[in-house]
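Taken together, the values in this text are just the output of simple stated rules run on the coordinates, not laboratory data. Bear in mind that the values here come from a model prediction, so they are computed numbers and not experimental data. Cβ atoms are built from the backbone, for glycine too; each structure is taken alone.
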Structure 1
Amino acid sequence: MYSAAVPRYPQLPAPYVRATPDGTVVQLVVVPRAKRSRLLGLHGGVPKVALAAPPIEGRANEELIAFLAQIFGLPRSQIELLRGGTSRQKSVLLRGVSKEEARCALENSQKRD
């Protein structure tokens, strides 16, 4: 007989987050010039972030750091752009954040939008 119960599966790994001795590195895809800054979901297995700032003179990078600081409850000084200063694909270091905390915060932020 068919059971309507939904099986519980273990949490899938998030390949876009990587633990380091300093914190966690998160890979992101950004879309500048959006109506508002928000998390759009996964794009090719990587979180896609819409940013309200244009990609001029580092404004989109500043908006990304401010947006991530808001999501993670960190001061901006704890967030460092490692790669992708002029690219849509970025790697960001979140100091003092575990891999699991980063994954959960990104998933919860996506659910709120």
Structure 2
Amino acid sequence: MTKISTQARMEDFFYRELLKYLYMAEQKRRWNPFTDIPYDHANPNSSQTLAQCVETFCAVEMYLPDFTSKMLHMIRRSRGRSWFHINWGYEESSIRSRSKVGFWRRATGRKNSVRR
């Protein structure tokens, strides 16, 4: 009989929890930024201040690759933790956030409100 180390048991636990999380996410949490937001109901009379708040909030997520890459180096050997971390990065990704902001800006007629 092979004795399983505490570390191996912990890694198995993390992986099982990841699979439970992914199952639940696919069933209940995932949403599509292209189809699940009623952009046609966006208020074209919303203020410039609101547009700047939305854009500023989402700008923070532009640093997501920095956060995920640094942490991934520390947890890479853990299959459950590293896959969870990458999944979290996807869910929080600036691509998804930026697409929501872009769609909202177009729907409200504020497509030129971001200064580059």
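Of note:
- Answer label among 1, 2 for the case where mean count of other Cβ atoms within 10 Å over residues 40-47, calculated from the coordinates, equals 13.6: 1
- A value of 1.4 for distance in nm of label points 7 Å out along Cα→Cβ at positions 56 and 104, calculated from one of 1, 2, originates in structure 2.
- Once Rg/Rh (Cα atoms, Kirkwood Rh) is computed for every structure in 1, 2, the highest value turns out to be that of 2.
- Structure responsible for -8000, with helix-only ellipticity at 222 nm (-39500 (n - 2.57) for each DSSP H run of 4 or more, over all residues; to 500) calculated and labels 1, 2 on offer: 1
- Ranked by relative contact order in percent (Cα under 8 Å, 6 or more apart), structures 1, 2 are topped by 2, which has the highest value.
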